[in-house]
Structures are given as structure tokens and as C-alpha cells.
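Structures incoming, each one as C-alpha cells.
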Structure P
Amino acid sequence: MIEVAKARFASLKAGGMLPSPQGVALAVLELTQRHDASIQDLTLLVQTDPAMAARILRYANAVHGGSLRHIASLTHAIVFLGLFRVRQIALGFSLVDHYRSGACEAFDYLGYWTASLAAGITAQQVATQAQCPPDESFTCGLLSGIGRLALATVFPAEYGVLLQGHLSSLELRQAETSSFGLDHAALSAELLEDWGLPEIFCQAVRYHEIPGESPFPPGSRTQALTNALHFSAKVGQLLNLDDVQRWERLPSLYHAAAQLGLEDTDVPPLVEGVVRQWQDWGRELRLPTREFSDIHSLLSAPPPPGEEGGQTGLMMMPMRLTLLVPSPEHLRRLADALDAMGLALDLATDKTTALRLLQQNQTDVMLVELPDCGDAAIRTLYELRATEAGRQAYCIVLIPPQAETQVAKLMLAGAADYLLSNYSEAALLARLYAAQRVVSLQGAVRSERETAIRSSGEWARNNRRLLREALTDPLTRLHNRRYGLDRLRHEWSFARHSHASLSCILLDIDHFKRINDERGHAAGDLVLAQVARLVESSCRKNDVVFRYGGEEFCIVSPGTSLREALRLAQRIGAAVRQEAFGPPQAPFRVTLSAGVATLGTDTEDAESLLAQADRALYAAKTAGRDRVMAARGEHP
């Protein structure tokens, strides 16, 4: 499927109609792709566009959050951000400036950018949960929906027809694929890849609207970023809606927050901070943003008078529903409501299509509309329940009020619950909540969907625990090898593109086997944990420290030269020599050997940088241990 999307993107790109940066932003992209690009060259180029220069200064000061003195110099701002991130910022703001209107009358260009801006700011705010740098997350969030703008730009008339159909998000993606050969999410991913954003962002963007269908392992950085972009997009949509529409979207917002590990009490202050920055940046970019006097009230108050609102306390776990509703209009309304809750849907207007969908997909709940409780309706239920997926699914029948007196017949035929056709949203949510409890008790949901979630707070805590366990070494409580190597690849990619320095240090506890043999494995485990704490406390905040394996630790040091990395390794070695390790009643001394390598022109990839550090470590041990060696023959 992805290869088909790539082929279709190549043909669209060849047509020359896709959105692209222009003017100085285009020159910035071209300059930063050169290996000989310098900070001075980039500063001179940005200075030719006063608006861009002002935005980069503003952005640099926003990123450091006041932890440093105010950045007043454009050169200092570019040094602080780095070439690669300045390139991303220029790209995003250029697209905002040059695609504020267009030929697709049904596409709300300013509304799109307003929501995208909020999504970018939110992605920056939840970067910790996404395990990504805040400034890169901003650009990714801002451009995560760029495929929608691209379709409106390349196919203004055809895409306008689709938008005027007021399709649910699921139906719209299907219609886009049918009409244009790929949907807007796939097109967004291809555009970001073409513009040189890191692969992890492109992968996350491809699945961020349907995170439950992503192929990424639970706890991985890519899945965390996918969930972060999903939540960010929900915030962007929420802030662009009126009160009634916004209330209807609240359940799905809290659901997305829980997937990211945010509890319900975390959401209001987070959104409040997003709104403040959103309004400031809206004025800067001349985008229409709304005023909100009380975010907490907005996200927790009862629904507006006269409206039946959803219940924020009800969190739908990501179930899959098969809907059989003969009326296309009714099916669309129902799909809109369920899609807003983050539920995966399979839609059918006839029994044949429903049977085919049940054969193709595992489903958790069937919602079947029947005209009555007669023999034909009974046969329909029997046929649906005869499939393997139908037997396992929780079945809700939707019937007219006059058929309620005979609903027992449908229960005997396999229905688990019923809903009258004049249902309220509260009644629909109650049926789904009951279905959720039964599905969870039966263990019918797959992978991370298997846990029954009774509240968003409980689910958030479960997600945080899952992420922590997946990325943490249980003995030393450092990041594990999987996380560390992932970050090494990411930092290598950033350093290569931005011409920044990057160092890698491998540390090994000398004669560790002797400790295990002479003092026991319990003493060895204690030493590993003690050394890990000392190494971590000796490093800077932006250094990545992880257990590489056995008695080896690794430090990834962004923005660090070889000489600085050598001094860091030497300080750690000296600190270890001065400490006593093991149990308090029988302490003893240990030493470390270290190998240091830094990014050079001959470093082909992250793995080769690690291999250089490993060779330097071997040289240090061969030379007598308790020393630091560099891959390029230097020593402190």
C-alpha cells in the first residue's frame, strides 16, 4: 500500500502543482542541503526576509522557555536552533504565507492553517511524551495535515466535490484513495519525506489519524509520536469549532490524551498554555484565532443548554465497529459520531457488504439497523452471527419504537442489546459503554486494546507504565539499548543534516566477571546500578545515557566535540575511582575503561559511529584498562 502511495506521489510531484516553499524559504532549503553551508551564509540569507528573521528570533526565544537570557541576535538564534531546524521552521512558515487561499471553494484555507498552528504548538508541548525535540515536533504538527492542502491545490474542483459531501473522516479517506490514488495522510507523509524531515516524523504522520492501525510496536518512539500527533490534531480541531461541535468532540480528545499518557486533569492546563501561544502566533501570522476566557470550564462544564452533550467521564477504548445501516444518510450521521470517539469503523448499507467486511476484519461490536422483529430480520441476524467475527462480536440492533415489544425475538437470535431509532446521543453512549465492558471482560480486543479502561486517568497511567517498561532497563533504570540506539540514529541524522557535532562514548566496568565470580551476582547487580547512577549524574541534560549490554554503558552527546567528549569520559572515570561500590558492609573499588568517537566525514551512519567507539574501548582495555581512548588516536 505504501509503495502505491509513493508511486502516486511521484506522478503528482512531476506535475509541479504540489505545495512547495517559495522565495527565501526555498533558498534556505537549498542552502542547508549543501555540505559547505555555514551559519554566516544562512544568517545573511534570512536577513533578506525581515518577516522570516523576526519569526526565527521569536521561535528561538519561545523554544528555550526563558531558561537562557533573551536571544536578540539572529545569528545567535540560528546557532541555538541549528541549520536543520531553521530549515524546518522556514519551510512551515513559508507554506502558511503562500497558501492562505486557493481555487478549492469548499476548502477553508485559513481555518486549515489555524487548526494546524494549534496542532503544531500542541505537538511542541507534548514533545516529552513523544520522546522528540520540541522544535522538530512543532514543524511536524504544523504540517501533519499538509496532504489536505495539497489535494485542494492539485485537484480543486474534484476535492471540493468530496468536501461538499460532508463525509466522515473514514469515508473521506476512502473517497480520496478512490479518486486520487492516495489519501491525504499518505500524501502528507510523502511531502514531509520529500522535504527532508526525519523518517520517524514521516512514519508517524502516515498513521496519526488512525493510531490504532499503525504497525509500530507499543512503547516505541514512533508509536509515541503517532499518538502525540493524533492528540495534537484533536486539539487543533477542537479550538476551531463552535461550542456545540466542540462539546461533541470532547470524548475523543480525552481518549487521545489517555493514549499519550496524559490524565484528564493534565488536559485543561495543557490546552490553556496552547491557546495562549496559539493566539500570539495567530496575530504574528495573521490567522484568525478564537478567544477563550476559561479553558478548564470549556473542557469540564455541562453541554450548552438545549443540547445533549457527550459525557466526558466516558472513555471509549479503541474498539472496531461494523455498522449495517441501509440509509446512507443515517449511516453517515452515525459514522460521524462514532468516528469522533476514535473508534475504527466498517460501514455497510446492505447485508452482502456487511458479511464481506466481517470476513475481512475482526470486529468487536456489530450495530445493525432492522425494520422490525419479523422473520427477515431474524434471518439477517442469524447470517451475520454465523460468521466467525459475528459470533465473537457484541451485537446491538437498532429498531423502530413500534418493534420494541417484540425485541425478545432478536435477543434469542443473537442480539445482545437494542437501541431505538429515535435514540439520543446519551443512549448511544450508554449502549457503547455496556458493549465496551462486555468486550473487555471477554478479552475480545487485540494488543493494547485488551485492557479494560474504566477512566482516562487509569488508561493514561497504564500507557505511561507500558512506555516506561518498554524503554527502560529494569536493573539500572537507565534507558535500554532499544531506546538508546533509536536516539543515536536520530541524533546522527540531525547532526549530519545540520553540520553539528556528535560524540559517542562507550564505557565498560573493568574485570566485571571477577566481581560476579568472587562476590556473587547480587553484588554485581548492585555495582551495575550504582555505576549507572553515577554515570547519569555526571552527564548533561541533553546527553542520552543507556545500558548498552552486560556491564557496558553508552553516552550519546549531541553538540559535543571529540575533545569535550574525552574530558567527559575522563571525569566519569575519575568519579568512579573515588567511589566505593557494592554492599555497605563490604565496599570495594572499581574502574572504568572508555572509548570515544565523534562524527566525521567518514562516518557513514550511526552504527559506524558506535563501531568506532567500540574499537576505541577495545584499545583502552588492551592498553591496560582504567583509561580513556579515542577512535582517532587522541587522548585527554
Structure Q
Amino acid sequence: MKDLIKQYLDQGISRRSLISGLSAAGVSAVAAKAMAQSLAPFASPAKAAEAQGAMRPVTGRGGDLYVQQLKSAGVEYVFFNPSTGDAPIFDAMVDEPSIHLIKGVQEGAVTAMADGYARLSGKPGVVIVANVGLPNAMTQMVNTFKDRIPMLVTVAAFGQEQLGEEGPQDYDFQEYSLSPITKWRWTALTAAGIPETTRRALKFATTPPCGPVFIAIPDNELRTEATAMIMDQSLFTVSMKIRPDQDDIKKAARMLIEARNPLLTVGDEITLCNGEKEVMELAELLGLPVAGQAEFGTWSKPFPTRSSLYLGPMLRNMQYPGSIDVHLNIGSRYAEVATKGAKLISMRQDPTSLARVTPVDLAMVADVKLGTADLVAAIKSMAPVDRLRRIAADRKERTAAYTRQVGALRQGIAKSLHNGSPIHLERLAFELESELEKDTIFVTDCDSGKSMDPLMSFGGDDKTYISTGPNILGWGVAAGFGAKLARPDQPVVTILGDGSMMFGGPQPLWSMSRYQAPVTVIVFNNKSYNNERNRIWTFSGGEQFKLGRDMTCYNGNPDVDFAKAAVAFGVEGETVSDPDKIKGALARAKRANIDGRPYLLDVDIQRDGIGAGSTYYPEYSIADQRTRKV
């Protein structure tokens, strides 16, 4: 019996063989099972996992091994645009119903679809694109990398026998070109090594701070047969739900309790950690005025924007609350700024950007949901309830008075611009706020979409907001599709400008039509890169401004009819030029969505700001340059 137990502990036999052997030696079945259970902690974890089905040997081509490893990781969707080399991967999916293929017709759109899906599902977006089309995907990977979104991008690289031959579509050291915008990148060198490479890539992508990873698999290895161990991805999951140092929490709690005029800034890491409720509790507990990070750099709304404590985005010179003495920053890279006379406390999930630029008086690395909960508990333990109520009441009263005043002023200005054609953004914002369901997912990738933020409600029990920090154009329509895939029961509305729609927007309409994605797409058609012109003319003060000539940003002539373009992709659409017809158009879009169809609204939006009336552009006619006209 001792030899039998030794064999089990040395991984020579399985748990089932141990029980059979003990039974053969005269041990009752109940006693044998109990003995095996007591010995389990001392047996090989790998053997235990294999016995439970978490590990299994698979023989097949490299494409089969890749797909089986994705399946073991619980991947449900693969976003792709095909190439010849990756055919073995799709061969392996012919009889694999657990993974659904989602096709896009351009690599950037494919990547943005996966990105939108990942932001709303919390799962990694898995992308397969053509080797030569990878640079298209890279444009959208910038959004994914900067916003810390988990993604796996795979290409079928040229076969190893072709390396260095400079084929028409090949380029050397492909994986190194991804270095600036990925957490990790690798080339699978053998068919048998494909599952391990895939497991490692998914581990890096999904371990916070998350991000995109890249693997290249030579197409000859995708076709090569091998045997490899397929392992459950959970065996490689590393929880980063870490708590901050409790001494630091006590210091932060005391600083906040004793603060005369504190400010709380919030950022996207709160969304990533699902810490909205804890941050709300902290703000309410001490009556902290709350500012979001600036429009550039933020992609979510982690604090209810209609809360009386919410001031809007943090500005360099905050009119309110004035001169602060303690600045608590939770989860924001871009609101981690020094303020004269204030102590800065910053709690972040990402240690690489914490205290990277700005000196921080008290820096804490933590899962911000857990860290905020610890901070709330510490504050409650260090001050009597009555004292906390007095502190919070005074601050809440002052902050609410300020936010009411600002809100009324903003609404008054907006109403004065309510009517007229082209349609004012303010009017459209009012109509959207009135008509959209509270559980709507609001997706935007342009400045114009973000400029409506102060007039609409997001966060908490209201609409979910997703955008991108870097504002890389061409993301919005595709990301809206991905968002709907992740949350099929919630309404999705995606907002983008005409420049963005031309930049990369039309292609995802094809996918929306094929996969019956009931999304409402709203195009702000002002025939201009409106906000870009405003920035250029405001900050440069150059010749364009002096002469009133918009050299770069006018998108008219030709004027694009996006509603007609949508029809070409099988998507219903209409043009809206009259503000009084917005409500009806939104109702028709909603009805189409309820029926399971996408719908596009091409809204004639007014240009505003410096040079808004200019339709100038440097004209040139190639036709006029011809010397031979036949």
C-alpha cells in the first residue's frame, strides 16, 4: 500500500488508479476515496488538473491547437478578416460551435469591434487579421493600448522557409513593429508550442493593467501536425485584486478627515475595477466634490454626472472648490496633477504610470475598488458618525449650490441655441437625453460627441458611456457593434462625426447588416473637422487664422449623403435637417432596433467656433492638368 501511495504522490498513477489499487488491497470504496481526497493536496497540481479535465493532450494541426486553446480560455467570439495563411485556423472552426466568427471587411474595423466588445464584456477581444493587413489594425490598437483594454491579435505569418526572402507581402521583424503599442509580442516557433504561446498571450492581455498582445504563427506551423497539452486558462489567471498598504490607508483617511477643502478626481481604472459604488460611497461619506479627468484621455464615466457632487472634468483653474488642500485621485492618469498648496494622494491600479510625471505625496497601488472600500472603512473607524455627518453636510450644501448654478447656466445657454437649421448640438443633446432609455450604451469617438456630455446624464443608474482616450478616428461604429455583441439586451447608440465616418466608419455597417446588430448610428454631418479647426486656429494664430482660410479641415465638396451610403451596406437610414424632426427620427431608429435592425441618422449639424462659416479649401483639378483630352 505504501508503494501505491508513493506512486500517486510521485505522479506515477492517477487518482482513479490509486482508488482502484486501494480497493484491490482490501480497502473499502468509501475509505479509498477518503484517503485519495486527503492525499490530493500533496499530489502534483498538474496531474490533479489533468484528472479533472483542466489539461488534456490534443493531436492536430497547429490551427486545431490554437482553436482548442482559445476554447479552453472560454473565448466566444473571434473577430477576423481572412488571409490565405490562416485557413487552418478556420478549418478547425468548422465543427466548433462554441466559438462564433465575426467578420469585418477592414482590419482597423475588426480591431475596433473587438475593442468595443472587450470594454463592455470585460473579456479579451480576440482578433485574427491578414499578415499584410496588420498595419491597418495597428491604428485602432493605439486606442486599445492607451486605454488598457485586453486584446489578443494574431496573424498567420509567412512560413519559416520564406523568412528573409522579402516576398511581395512580407516584411522582416514584424513582431517588433508592435512593440510601442502592445504589452507583449511573440512568434510561435513550433506547432506544438502554439497552445503555450496563446496561453501566455492571454495571460498578459488580461492581467491588470491590461492591454493588447500580439502573436505571429508561421503558416507552415499552422499546417503542421503535433501533439500538445491544452490547459484551462484559469490555471494561468493571476488575480490583481490587491489591497493597498493599510498604514497608507490610515494616513489617507486622516488627511481627508482633517482636510478643509478637499477634491476627489476619478478615472477609468474605477470602471475597469467595477468600483463605481465604492467611490460613490466615499464621496457621499465626506461630501467630496468630484471632478472627472479631462475629455482627452478618458473613455468612461465612473461617477454619476448628474450627482450634485459632480463638477465636470478637472480644469487647470477650478473656479470651485477654489484653493484645495487635499487632492485625492482615484484611478486617473490624467487627473494626477499637482495643485499649489495641496497634498496629492493617488490610488492607482497601474504602477507604471503612477507618480510618473507628477510628484505624489502618498501613492498607493491597489485594485481601486478594494482600496476605496478600505478607505471608507478606515474613515468610519477613525471618526464618530456625527462628525462625519457634519463634515459632509457642509460640503454637500456648498457643492450642490454650485452645481445647480452651473447647470442652470448651461441649460439656459443651450436653450437659447435650441432651434435653427443646421441643427445645434445642444438641441440634439436635449432630444437624446429625452428619448434614450436609461440603460442605453452611448458610444462616441469624436470631439463633437463628447461636447454634448455636460447636457446628458451618464453613470450610476443612467446611461453607460464609452469612448477612447486617444480619440483615434474610425473607432465609433465598429466599437458600437462590439458593444452590442457584449450587451445584446441593452440599446446601443453610437455617435461620430462625418470625418470619422469617412475615415473608418462605413465598413462596420456591413457587419451590422450581416449579423443583424440593432444599433443606432448617428453621424454629425457638419462637413468639417470642426474641433480640429478650432484648435488649429485658436492655438496657432497663424496665416490660416489671419486670412480666414481653412487649409485642412473643410470636408464639403463633395457633400456626402451618409444615409444613402448606409443603404448600400443594407442599413436603413435617413437625413435629419429640421430640429423638430429629431424626435420622430429617433423613434423610427428605436423601432428598427426593436425589430432587430440597425439604423443610421445623418444629422445636418451646425459648424461652430472660429472660422465656422468658411467653406474654403485649396482647390486643384487634375482634369484641368491634362494635355491630352480624348
Structure (P, Q) behind the derived value 214 of volume of the Cα convex hull per residue in Å³, for residues 226-593 alone
P
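Starting from the value -12000: which structure in P, Q was helix-only ellipticity at 222 nm (-39500 (n - 2.57) for each DSSP H run of 4 or more, over all residues; to 500) calculated from?
Going label by label, the one that fits is Q.
Every number here is computed from the coordinates shown, using simple stated rules; none is lab data. Note that the coordinates shown come from a computational prediction; the quantities given were computed from them, not determined experimentally.
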